[in-house]
Structures are given as C-alpha cells and as structure tokens.
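Next up, some structures in structure tokens.
Every number here is computed from the coordinates shown, using simple stated rules; none is lab data. From a predicted model like this one, the values you see are computed outputs, not experimental measurements. Cβ atoms are built from the backbone, for glycine too; each structure is taken alone.
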Structure 1
Amino acid sequence: MMTKHCILLAEDDRDEVYLARWAFRNAGLPHQIIDVPDGAVTIEYLNGTAPFIDRVRYPFPRLLLLDLKMPKVNGFEVLAWLRTRPEFSSLPVVVLSSSVFQADSRMARDLGAREFLSKPYRMEELVTLVQGLHERWLVGEQPTAAPVSNLSNGQTRSEALPR
C-alpha cells in the first residue's frame, strides 16, 4: 500500500494547480495536494500561523512544489526565507517553473532548492514528472518534520497542454 503524503503546492495560476492535481491523480498517486496562491501564504502555512494552525487539517508537507513568479512574495524570496529557518532544512523544495533561464535555475539551487524543473506542456510529460517527484522525494524514510508553532533542468516547452 502506498503512503499518502502532504504536498504543498505554491502556485498562483489556478490552471496549473488543476493540472498538477490531474497529473497526480492520473499517475495513481494518492498524495494530498494543498495549494497556496503566493509566497506570503506559503510562509504562513509552513509556520503554522492562522489560518493554518490546525496541523490535522493542514499537515506539515513532505514536499514543497514552488513556482517562482508569484505575487506578494515570489519563489526566490520563499527560498531565501527558508534558508534562514533551520527547522525547515529537511523539507525538500522543488521549483516547478515556466522559466527556462539557467540563471533562475542556478539562483534557485543556490538558495536551497533540491531540483529545478520546467513545467511541461504535454500531459504525459506532466504525469511522468509527478511520478519522478514521487520516486525521488516521497518514497522511503520520512524526513523529520518541523515543529508546529505559532511563531513553500531548463527544458523548453514544445506543445501546449490540452485544457
């Protein structure tokens, strides 16, 4: 039986959120996807501040999928914030971006992202991408979760995804 994990998806584009949920479902992966619309809410969620105090309803994620270009606080700023918080050091952060710039990939990795992946346009590529994320980050030993307190490859797109 496959373990169901919480994935925090920081993405402001509702279509991209829909497609990510679709890809996990079609890959047969049971994970709970919780989406947040910007970097500020990502930080609130990770900190467990209101309205995310209840860790039964809003569990600490096993993986953070992070878009770079979001309102309020962008993905680079979230990565910089995470870097200052040692209690979150075991949380793998994968940047999932439409950017194809090597400078963005380098900066994200320098700030602590474990991977930088370009969003594919083809549906089967998206399913393959989430299967790979599952295998690399969600199978095996559970990393230590952060304490709860009240004190997240440069390939180009080739074909459009059907909506």
Structure 2
Amino acid sequence: MRPLLMASRAEDAPIKVGFADDHFVQVRGSSGTAEIADGAIYLTMSVRNAGTGIAVLHGWRVELTRDIPTIARLHRPEVDSFRRLTRDLYIAAGDVSFWQGALRDPNEVEFSEVRDRIEARERIFLDLLYGDHRGSQRVISRFSLQARSSSDDWLATVSRHWNVDLPDPR
C-alpha cells in the first residue's frame, strides 16, 4: 500500500488552495503556481497519487542547484533538510490533490533564490517528503516547476523518486 506522487494530468479539475494568511490561488491540472506577494512567496502544485496507499505529505524543500546535469547526479536529500508542512495533506490512492508551501522570511537564502527564479521565470526544483498513513514507507520525489510562456501558471513535472525507509530500486 505504497503512495507515489506524480504531477496531475492536464485534464484534471482546477483546485482552490488557501494559505494560513488567507491568500488563495487556483492551480490547474499538471500545473503549479509561484507567486510573490506581500512579503511572502507562495508555491503550489497539482499532484496525483499514482500509488496504492494514502499519501501523507510531511515536508518540502527547494533544491538550490540550477544546473540540470548536476541535479540529475545528485543523491537523495537528507530528511532533516525538509521544511515541515503547516498542516497535514492527505492524498487518496488514485486521487488528485495539491501541495503548497510558503516562504515568509526575506532573510533566508531560499527566499531570495526562489524570488529571483520567479521573476526571471526560471525552473524551480522542489523535493516533497511523504509516506503512508502509518508514517512509514517514506519517499522523496523531486518535482520541477517550469514557467509556461503563454500564462502565469507553471508546468509541474516529476523527475526522480527516492525511497527513504526501503532500499533504493536503482
């Protein structure tokens, strides 16, 4: 009963996502959002659980490396490098939901890096940490948000999955 997160499909319905400070966005299927507003950076992605068990999202992090060949060679990020989510997000097997994250401290390196990438419409790499409903079978999935030229939203894709609690399949 393992969860496995992927980007949702383009035909999946849009989802309204609310943040703790009453900021709201709508994220379309196979997309994400990346917004700078009122001293905060808001990030979302529409995701699908392609696995057989409920996915419980635990945390997230931004990969600051910009060079794609280098990113492809990177090893699994350390679990203690992830930001904890403000609330639990559950995604049923075979269902579509969302991930959300916010950066609120302008003094953080991640804040300025992500702000610069949003303004330049450069790719943003995000790692999500999640597991099953029992807190085991943890997985880290690397996603990217790439700006679409014809709209304000960003294309969401997944490029790598790492097991945390089980042997790596590679």
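Worth a mention:
- Structure responsible for 25.2, with mean count of other Cβ atoms within 10 Å over residues 42-49 calculated and labels 1, 2 on offer: 2
- A value of 0.40 for FRET efficiency 1/(1 + (r/R0)^6) of positions 58 and 122 (r between Cβ atoms, R0 = 30 Å, to 0.05), calculated from one of 1, 2, originates in structure 1.
- When Cα Rg over 2.2 N^0.38 Å, for residues 74-137 alone is calculated for each of structures 1, 2, structure 2 comes out greatest.
- Identity of the structure behind -9000 (criterion: helix-only ellipticity at 222 nm (-39500 (n - 2.57) for each DSSP H run of 4 or more, over all residues; to 500), calculated), options 1, 2: 1
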